[in-house]
Structure formats: structure tokens, C-alpha cells
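Just so it is clear, none of the values below were taken in a lab; they were calculated from the coordinates. What you see is a predicted model; the values in this text were computed from it and never measured. Cβ atoms are built from the backbone, for glycine too; each structure is taken alone.
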Structure P
Amino acid sequence: MAIDQEELGKRLRRAREVCGMTQEDVARHLAVSRSTVAQMELGHRAVTGIELSRLAYLFGKDLRALVADEATDEDDVLVALFRLHPELASEGKGNVLEALRSCMALGRELTNLERLLDIDRDLATIAAYPLSRPRKKWEAIQQGERIATEERRRLGLGLTSLPSVVELLDAQGVRTAQVNLPEDVSGLTLIEREIGLFVVANRRHHILRRRFSWAHEYCHVLVDRDQCGLVSRGRDRDELLEVRANAFAAEFLMPADAVLQFIHALGKGHRSRIEAQVFDEREPVRARARFAPGSQDIQLYDVVQMAHHFGVSRTSACYRLRNLRLLTGTELDALLGQERAGRGRELEELLGLPQPDHQAQRDEFRRRFLGLALEAFRREEISRAKLVEVAAMVGVTANDVDQTIVDLGIDDDDGVDLLAPEA
């Protein structure tokens, strides 16, 4: 039984209040007067299908949840995020809130497409590590490193460097996307029944920083499943969950044993004096060795090679070496100074190491999203108008859509628009 106009108005008012928005804010989004919004919320004015769709996007809700027989606010990701970050509502245009709306809309559209094509994404297969919340930063670091080691073991990765974190996440059933976010935000993790597990990295950041962000958000997926959603911001780097996720990412991308192995292969990383004893069940035989002074000092060209091997930034590699006690604080500062002066890039070119290509990283979400939309159109599950609409969500124009369906010979527009909201 469909809800009546008065009940819909109450739900719209509650959704607006949860998002910290005024009736004037909603009116601007719908291009109507404030009094019109007030009449909608009182149930005195009908809401059109287009308006309802825009309001669902604005409030970060599934359109079906707004008109369902029973309201389901408790499971709403935006509600949970506002509880964690109440300041989101006051941030300016182009803010995190707008990115959240976009991501949730993308995730729900993908779920709808999968449902139309009878594709079942089994979330039960994704690993989870239930842990108590860390009480101190050191505990957070230990937890993050331990989980990273265990997850590498579970995936059979050993000490190998990861070729693509995005492909690894996708293989685990975690959806990924690249979205333009504010500079201070490195990524988002959204966890909802309809969306599933969805992690987002900031497209504006360098490809190596995005790679670290994918690993960081993967930790939230594995450990913080009860949070519903998390926003990873630079200003929150001291928060214990963020410290744990950063420690996880460093160990996941640069395992301690693998780093030591790599540095030892360069003839570095040994103590200046080493001693060993061989025991024959009677007496030990001692052997000592001493390396030449300065021979074990790690140089920037060593860091450049390590960063390239593990697919991380040179700065991340420096800090990893420091955390593993392969660099002193003074040595770290000296290397970072050389890096800031541009010496790292010069050495990269000298050693013939290719710079990471921003365009080389495939957008797995865009690929899957558009592929499923084209298949749904081919099966006449959605109309051309809906195909154009969903393609526009990932930056594809109507002309490109038309050219593609003509080239593929699937341009008959007789499909039923099952994803479009009812008026």
C-alpha cells in the first residue's frame, strides 16, 4: 500500500532536518519557492516524480526508501555520517556532502543495474576483522600492521608488491570509484545494504597517493564495518581509526620483511657490526664482520628504487624506512629535503624509471557501470533515456552514447524504463 501525501511530506521534512538543511536550501535545489517546499512537507502539495528523484539525491537516500511502507532512517548512510561529522552540513559548495550524494547515487544505480541483470554480489565473502576500538595511537598502529599482515596471508600475496590495489579490491567484491573531492579528503568508505561496500579515492590526487588511499579505505572495509560510512580527511589524521588505517596501508603496500629484503639486496640495512656463533654441541665458534663506515647509509637513489618497486611515493618510502629504523631522524630530514628540491625526480629519470601515468589507472567502477548499463539497454531492460541518464553520471555525453549504440547495432529504443522514478 502506497503512503499518502501527508506521510511523504513528513518523511521529506525529517530527511531535510537530518541533513541540516533549511527549506530555502531545498527550494534552491528544486528551483521553487520556500512556500512550495513548506506545502510539500505539510502534505498540501503533490510532489512530482522528477522532484522526488531530486529530493532523494539531495538527502542521499534511496528513492524507494522515501515511498516505502515503512521508513528506514536507521540504516541511512548520510544520517550516520552526519552523526560522526555534523560539520558537513556547513561546508561550502563543492563540499564533501555533494561528493557523498554523488557516490551514493552511483552506488544505488549500479545496484539497480545488477538487480535488473540478475547479478548477485555476495557480500558475505568479504573478509572482516572484528577488533575493539584502539585506545592509544601505538595500539592503533599495531592493530593496523597486524591486520595487513593477516590479510596478505589470507590473499596469498606473500611479500610481493601489489600490481593494482583497485583490481584487488574489485576481486574481493568491494566497489571502487574515483571522484573529485576537496583537497583535504583522500577518500570515502560507504557501507549500506543497497550500495554494498563502496570505497572512493580523490581523483584530484596523484596516482600514487590514490593507491595509498585505496589501501587506507580497504582497512576501513575490513575493520570498521559497523561505522556505515567514513570520511578520510587530513585534518583527522590523529584520529585513532585513521592512524590504524594509515598503518595498515603502509604495511599492506610495503611489508616490513619485503622492505628489509629489498634494502638488503642493495647491500644496505645491516648494522655496522654483526656477529654470529656456530655451535657444534660442544663449543661455539664466533665470527664477526664490520662494514666500512658509511657503507650502510641509505641514499636517495635507494629510496627512488624502493618507491618504484612497491608503487608508492618517495615520501611514503622515506617514512616507511624511518618507521623500520633503517633511517635516523636526521637522515630522514636530509632525504626529504633532497626530495623537496626535486632530486628524486631527477634520479628517477637518470635510472630510467617511468613516472606513473595518471591515465594508466583504470576506473573499474566506470568500466563496470557503463558495461552493465549497455547490457541492460541491449536486453531492453532500460530505455535510451535512462542509458543517457546513467552515462551522464560518469561523464559520458548523450552524443557518445548514441554513437556507441549505433556502432554496436543495439540502437532500437523500445526498452521499458524500469529504473526511472514514478511520477
Structure Q
Amino acid sequence: MSALLRRASLALPLVFLAAPAFAAAPAAPDSGDTAWMLASTALVLMMTVPGLALFYAGMVRKKTILATMMQSFAITCLITVTWMVAGYSIAFTNGNAFVGDFSRFMLNGMGTNWDKAFVLGAGTDAASPTTIPESVYMMFQMTFAIITPALICGAFADRMKFSAMCVFMVAWSLLVYSPIAHWVWAPTGWLSALGVADFAGGTVVHINAGVAGLVCALILGKRLGYGVDNMSPYNLSLAVIGASLLWVGWFGFNAGSAVAANGRAGMAMAATQIATAGAALSWMFVEWATKGKPSVLGAISGAVAGLVAITPASGFVLPGPALIIGLVAGAVCFWSATSLKHLLGYDDSLDAFGVHGIGGMTGALLTGVFAYGPLTADKDHPLGVTIGGLAQLKIQAIGVISTTAYTAVMTAIILLVISVTIGLRVTQDEEREGLDVVLHGEQLG
């Protein structure tokens, strides 16, 4: 018995020496945070199908409704596979300041520590621990990667070939979306290191998609009969339902970007609701004052403008500034979707640039003005990491300009390559007949 006790006493120091190895092992995920992120992922997916599909379909002519809905549905499928194969790895592995590596190609390695909490940027000085599994984080980011290219479709409604659209969306996702997501959201990205504040996608999603949409509209040219024929929406009730689904789903988009069920998520949700309502009212009253009547299309467009503008700011601002952002965005996006478009003469069919591009820029810059320090405070930065002021505004401007420039150039290159290979646009006769019949052999009764 005494010999056993002696052996046990000799073993005790070894046990204590080994303890740090157990402490350093990956932690189990937090069940509450994981549940919230699973729900947020489903909400964001709902934004594309059925939300965006109905929103866009309700604003086109009858002969293009099914083709418009098909774009959102097909993009959901295409980008799911693209993200799984390479997009996620390009965006969120360490790599360098501009692009990730291929360590997660085909999601390789995700089976390791599959049931443990994920550390974004593990092994780097900027490592950011989470409380959720990597599979959940990957899926959440996949839904962002899906809706961003789908937003572009609003700019070229009625005129792009389905085959060209498929090729463009895959190439754009890999060459434009994923690198910019890496710049802003990966700990090793250069805009992340610079301190650009983009809580849920002002640069990555909205400026990115809006500018790409403008380039598409310019390169494809105007719709046949633009400015002459009646191009009024066929069924605005679909658009209202779609906008309502976008509004609800956006809580997963913005509040989910806290990547936890915490106070910052709650503040992001409050900011989102308040800014959206403010922007809808702002657009509605400006339209009422200038055109004599507040339209249904204007109200839902204003709401989407508010959702767009508050996206980068949602986790950085308090409710008061959120209302200001919404009011400003509603008025500015009304001007860009009406006066600016006609002044410059481009045909952005469903105002992808006017709402998402201009709204994203507005929100990104105002984030630099209104960011409330305590929302990003930690033990090393008791006043906050991101604090509104001239210095942060300059950083935000760099993010806006660099995203705009890269997106514009790369989108143009991709489109021109497709144009000289398989062609971009349907023929004039096909456009007159309508994309539903021409591209899919179906039509509404």
C-alpha cells in the first residue's frame, strides 16, 4: 500500500505539468451562440430564396418574372458549390493580406475539431476566437456569398443570357467577392488590419454588388424600349412580400454578424429595425413632396435602402445615429435611383447600384462618423477599438474607394471575356419575346 502511495505521489507533478495541454485544447461550442447562428444562417438564406427572388420578380414585366426568380434560385445552387469548393478557403483562411490560401479547398480539414469552437485566423497575431463550430461559421458566410451576386441581377434584368449569367456569377464570386471578403473580414486581410469597420457587409456585400451591377448595366447597354416603352412592374404585391422577407431575414444578416447571442447582437438588431423604418419614411416623404404621391414601390425601396445603409454600421452605432443613417439613406437613395440614373443615362433596371451601391457607400462612411467606442471595447482598448471621428472616416473612405475600384475593374474584365467567348446578351427578338419563354420554355398563364 505504501509503495502505491509513493508511486502516486511521484506521478502528481506529471499530472500538473500536463494540465496546460488540456487547457489549451479547443473549447466546446457555446450552445446558445450556436443555436442563434444556426437560426441566423437560415434567416439570411431566406433573404435570397424566396426574399430577393420575389422582390426582383415583382418589379419586372410579366414576360420576365420566371427568369428573374430563376436567377436567384440558380445562384443559390451555384454559389453553394462554389463556396464549398474554393470560395470559403479564398475568403477565410490565413493566406496573405489580399487572398486566403487553399487549406480549406473542398472544405478539407473541417473534420478536425468539428465539434469544437472555431478560431478565425488561428496561428496569427490577429486570431479571433469564436464560440461556434467552423461548419456553422462556414454556412453563415455561405449565405452572404449567395445573396451578394444575386443582388447584381437587378441591374441587368431582362437582357442577360442565362448561360452567361451562370459563368459570370461563379467567376465573380471567386475573383471578386471572396478576395474582398478576405480583405475586410479575415484577420489577415489588409483592410481588416487597417481598421475598416464593416459589421455585416457594407463594402463586402453592398458596394461590391452595387458597383458590379453598374458595370453590368453599362457593358450590356439599355433594355430595348428603355425610356419609351411601358416598363412598369407587373406585380408589386410580389415585391412587397419579397421586401418584407428581406426585412425579417436582415436580422440574421446584421444581428447574426455578432457571431454570438449577446448585447452587441441586440444592439445591431435594434439599429437595423430603426434605420429601416427611418429610411422607408424618408424615401416616402421625399417622393410625396416631389411627385405628389407616396408609392408602394418607393416605400419598399426606401426600406431596403435603410437595410443596406445600416448593414456596415449595425454593430457599431447606437439607436439615435441608426435613425439618422436611415433618414439620410432614404433621401440619398431616392435621388440616386431617380435623378442620378437619368442624369448619367444608364439603365440599372431595378436600381442595384442606386440602392445597394450608393446605400452601401453612405452607410460605410457614416459608420466612421457615428461609431460608438464602448461597443468594441476590450481589456486592451477600454475606450473601444472603433471610435467615430475624422480618423475613422478616412479609414472608411479607403475601404469604399478600394472596394469600388477593384470591383469595377475585375467585373469589367470578367464580362468582356464572357462577351467575346459565349456572349452576354440575348438577341433583340429574344428580348422582345421575353426571357421566360426564350431561356426556360415556360411562362405565366
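A few points about this structure:
- Per Cα Rg over 2.2 N^0.38 Å, for residues 134-285 alone, the highest-valued of structures P, Q: P
- Structure responsible for 27.3, with mean projected area of the Cα convex hull in nm² calculated and labels P, Q on offer: P
- Read-out distance in nm of label points 7 Å out along Cα→Cβ at positions 102 and 118, computed value 2.1, structure in P, Q: Q
- For distance in nm of label points 7 Å out along Cα→Cβ at positions 142 and 406, the highest value in the series P, Q is held by structure P.
- Answer label among P, Q for the case where mean count of other Cβ atoms within 10 Å over residues 214-221, calculated from the coordinates, equals 26.5: P
- Source structure (of P, Q) for helix-only ellipticity at 222 nm (-39500 (n - 2.57) for each DSSP H run of 4 or more, over all residues; to 500), computed value -19500: Q
- Identity of the structure behind 2.1 (criterion: distance in nm of label points 7 Å out along Cα→Cβ at positions 166 and 262, calculated), options P, Q: P
- Origin of the value 21, where relative contact order in percent (Cα under 8 Å, 6 or more apart) was derived from one of P, Q: Q
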